[in-house]
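In structure tokens below, several structures.
Read the figures in this text as sums done on the coordinates, not as results from a lab. Small disclaimer: the values here were computed from a predicted structure and weren't measured.
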Structure 1
Amino acid sequence: MRTFDDLCKDYTEVSLLARGGQKIVFSARHKNYEVCVIKLYFSLDDPRAQREIDIEKEMHLEAVPQIFDTGHIEYEHMPTLYVVEEKIQGTELRKLLNQGLIFSLKQAVDFLEQGLIFINQIENKGIIHRDIKPENIIVTDDGRVYFIDFGIARILGEVSLTKTEALIGPHTPGYAAPEQFNNLKREIDSRTDIFSIGVVTYECLTGKNPFREGAVNALEVLQNTETITPVAFSIEGDTQRQFMALLGSMMGKYPSRRPKNAEQALGWLTATKKTLIY
């Protein structure tokens, strides 16, 4: 089996980007791929890692980094799954928010529209991302939005990787809809992603996550998500408060109170845009 050092012979400028509990990520340059990232997964038989790779290889969407190569190597004397994918030249949305970024109304509309188009595209493929949050969004200098990390994505119609009897499903507190963290599998569909993109857009407009604000631990965040109605901020240019109303509907506690799918949400957004003044 090839080692990581052998793999790196095909690359230049290899440098560590991040290391977590499940994988390690390097930045590199390849003669064919240009700037790219190399991801090493610590477990060869992790079904979520394999599902993430399968999803990203099959989607071919503009808003998702392209996968160039996958295989197995030896890293630190352990068999390791590796993936080489496109490196998006942009900035993680979380970093921008930490720097004090507040979206204008136009920026928020553009961001939400790109997010809903993405959700509509993966919805048509039977996929739910389930982890849309600032850490998994990259924004380029010209405002294009990319979505990464399908580590807890669900494919409708395939065997679930989460035990049905589990009291809590995989999620990120503050961005996951109630049906997701309560592991109500029959209620989880694209409306779950619609909830998340609504929360992120709200945070970009106001600088605050409505469910994390004031919470001291993850349990309080989940309780807030089930009980708090986000404040309807007054935004300059939202003359009839239709955009904030749209976000409010997207963040509804129950899936039935949200747009039924991303296509409908896009239709509502199109109607809302007619009431806005930039």
Structure 2
Amino acid sequence: MSLHRAALVLALTFAATPAIAQTTTAPASAPAQQAQTSSDAINPDRPGIADGSAVIGRGWFQLEAGLQQDRRSDGGVKERTTSIPSLFRIGVTNRFELRVESNTFTHSSVTAGSLSASSSDFAPISIGAKLQFQDSDGPSQPSLGVIGRLFPASGTSGVKTTKATGDLRFAADWDVTPMLSVNPNVGVGRYEGDNGETFTTALFALTLSTFNAAKTINPFVDISIQTVEGPGAGSAIIVDGGVAYVPTPNVQIDLSGGKGVRGDSPAQWFVAVGLSVRVRGR
């Protein structure tokens, strides 16, 4: 829902329920990955935008969750949305994993002058899978994988979707040097807009990551481009950056922030903190 429309709803009904389109704003990425084994450190698909190409490995379970706040402002109307982006990964084989992903719970507040309104909703959910079909072998051979997601009609009230949608992305992790990696994603999505119409869009994301010698501190920057953000609309572009800290082999803590530089669907500013935990199944 645009901010102008939110202002109209506030003025008429004192109750705003802003709809959130499926875009590439949902955080879901990590510094460049290699296939994980019991001796490898955790390497989640957060906090950046581009997802990694590697799977977590057979018998592993991994929860990646965060707390994110988005802010928008236009014409005296201010909107603030807090969400809990979460990804649960199940390692089926050393090449294949299942994934369940959602912004989980969202709380939005809109103010326009002396008027204010808020809403709380359960966000739409996606069910997906990742297949890694090539391992990394240094600078000469990147890791390659494919990620698919299906969004059934789900969610409540202002963030509810009414149609099944989804996306498909190819992901690569290229270790340019022992301390620098490049992680591009390229794909296509079929999403639902604010008014219920579905549209097709091309997706692109790129993460640049550096590592300290022990690979426990991983700063990153990235960019995301969605060529169509809605029916008849233009493109959406997001840039962000942050750092991930790996205190133990099975735990990562992250902090990130960024902004939308083009389009109406991305937040003008957002900040996020996250925690990822990996455990081995019996």
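Taking Cα Rg over 2.2 N^0.38 Å as the criterion, the top-ranked structure out of 1, 2 is 1, with the highest value.
Please state which of the structures 1, 2 yields 19 when relative contact order in percent (Cα under 8 Å, 6 or more apart) is computed from it. Could you put the intermediate results ahead of the total?
Values: 1: 15; 2: 19.
Source structure for this number: 2.
Work out the source of -1000 here, i.e. which of 1, 2 gives that when helix-only ellipticity at 222 nm (-39500 (n - 2.57) for each DSSP H run of 4 or more, over all residues; to 500) is computed. Please list the in-between numbers first.
Numbers: 1: -10000; 2: -1000.
Traced to structure 2.
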